[in-house]
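Student: Several structures are given next for inspection.
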Structure P
Amino acid sequence: MKTTILGLRTTIYQVEDINSAKEWYAKVFEVQPYFDEPFYVGFDIGGYELGLQPEEKPSKDKTESVVAYWGVEDIHAVFNRFVTLGALEYEQPQDVGGDIIVAKLKDPWGNIIGLIYNPHFKVS
């Protein structure tokens, strides 16, 4: 039995209105969902899954215990585009050393979206 971890596969955001969230995420990530049901909407974002699920108890005050960072090539352009499309600035892009730049935004439902530019990370 192999026990090799293959890496992260899915990030799920819980949202109050799954239909509005589906439209918003399709617009900001520039991709249509490949799976679209009332209980789950799935997007293929560069080979990784972004999932949306309806929230049982809607809240815009989401905890920041875990943040998934989506890799980008031009973090400033993507950050500004997300803000233009309705995301709230949470942490401006900042260099954290080694030419790595990270930023955080909140979607209209309060979920934290991380962005990262990391020239050292290559997906195999």
Structure Q
Amino acid sequence: MKDRIKQIRKENNLTQKEFAERLGIKQNTVASYEMGRIGISDSVVVSICREFNIVENWLRTGIEPKCAIINDDYTKISVDIDKNDPKARQAIIDYWNLSEDDKKLWWKFAERFLMKNGG
């Protein structure tokens, strides 16, 4: 699995530090994974798969397919934002972490903003 983790990181043009930040772990942990010094927890495996659209079985075993199939427009857009628009990605994460009351307030603002700007 260590080689596949390194492969994912390099394919996404990420340093160990950037890869770690995307997963919410430390850079030295990524280095230890890539050198095979420590095992990878199930929660980190799931995070890698979710974050990089990887099939868990491929990450664990190397058996294809590697990437999850993206069928719907929402998923395609989400993957595109995830890879190409870090500000939008962070905004989505920040929105997701709001309380339900704050989400309602955010939508009131968004609806008012969109009405004023022809949306």
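Computed from the coordinates by the stated procedures, all read-outs in this text should not be read as laboratory data. Quick caveat, the model's predicted, so the values are computed rather than measured. Cβ atoms are built from the backbone, for glycine too; each structure is taken alone.
Student: Looking at mean count of other Cβ atoms within 10 Å over residues 5-12, point out which structure of P, Q has the largest value.
Tutor: Working: P: 10.1; Q: 16.0.
Result for mean count of other Cβ atoms within 10 Å over residues 5-12 over P, Q: largest is Q.
Student: If you don't mind, another one. Of the structures labelled P, Q, which one yields 12.0 when mean count of other Cβ atoms within 10 Å over residues 53-60 is computed from its coordinates? Show your work: numbers first, answer last.
Tutor: Values: P: 12.0; Q: 16.5.
This figure was derived from P.
Student: Tell me which structure, out of P, Q, gives 1.9 once distance in nm of label points 7 Å out along Cα→Cβ at positions 29 and 69 is calculated. Show your work: numbers first, answer last.
Tutor: Working: P: 1.9; Q: 3.3.
Computed on structure P.
Student: Right, something else. Of the structures P, Q, report the one carrying the highest value of distance in nm of label points 7 Å out along Cα→Cβ at positions 37 and 93.
Tutor: Values: P: 3.8; Q: 2.5.
Answer by largest value of distance in nm of label points 7 Å out along Cα→Cβ at positions 37 and 93: P.
Student: Supply the structure label, taken from P, Q, corresponding to relative contact order in percent (Cα under 8 Å, 6 or more apart) with the calculated value 22. Write out the running numbers ahead of the final one.
Tutor: Values: P: 22; Q: 16.
Structure of origin is P.
Student: Starting from the value -5500: which structure in P, Q was helix-only ellipticity at 222 nm (-39500 (n - 2.57) for each DSSP H run of 4 or more, over all residues; to 500) calculated from? Please report the intermediate quantities before stating the final value.
Tutor: Numbers: P: -5500; Q: -21000.
Derived from the structure labelled P.
Student: Thinking of P, Q, which structure, once Kirkwood radius over Cα pairs in Å is computed, gives back 16.4? Don't skip to the answer; put the middle values down first.
Tutor: Working: P: 15.3; Q: 16.4.
Label of the originating structure: Q.
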